[in-house]
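Every read-out reported here was derived from the displayed coordinates using simple, explicitly stated rules and does not represent laboratory data. The structure presented is a predicted model; accordingly, all values stated were derived computationally and were not measured. Cβ atoms are built from the backbone, for glycine too; each structure is taken alone.
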Structure I
Amino acid sequence: MWGKIEYGTWRNGASIYKDKKGYFIVDWDPKSNKEYKKYLEKWKPGVNDHKLYFNNKTKKWQLTKPK
C-alpha cells in the first residue's frame, strides 16, 4: 500500500497519494517491469472533495466529510 489517504483519481484511473515531495500516482514501467512514483506537479485536491482513508480502528476504508 502506498498511502493511507487517497486524494482522488488521475486520468487513467490511478489513485493519487501524497508524501513529503507532493502528490503522486503509482505507474507501471513496461521496460523494467516495475512500479514507480510519478509526481503530479500542479495537481491539488478540490476544496469540497471527499478523501478516502484507511481507519486503523475499524480496519475499513472510509470517506472524510468535505469542508
Structure II
Amino acid sequence: MKSITIGCLVRHRLLDAVGLVVGHTMWDGDWGAFEVKFNKPANTGRLKDQIYFVDRADRWVLISG
C-alpha cells in the first residue's frame, strides 16, 4: 500500500471532494492530518465553497501519487 504524501491526489471519505495534499500536520496526540487544496470548491456542511481543508489522516483516500 502506498503512503499519502505531499503532492498526492486524494479524496475525502465523507465530503467526496478531491484535491492535492499541500501539507501534513498533527491532528492530536494520536493522529496526523493532511492539509488539502481542493480542485474545485466543496461544501463541508458548515461552510460553503471550501478550497482548503485540514482533516485527520484516516479520512483521506489516495487516488494517485
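Side notes on the structure shown:
- Origin of the value 13.2, 43, where Rg and Dmax of the Cα atoms in Å was derived from one of I, II: I
- Structures I, II were shown, and relative contact order in percent (Cα under 8 Å, 6 or more apart) at 36 was computed from II.
- Of the structures I, II, the one that 1.1 was derived from, the read-out being distance in nm of label points 7 Å out along Cα→Cβ at positions 11 and 43: I
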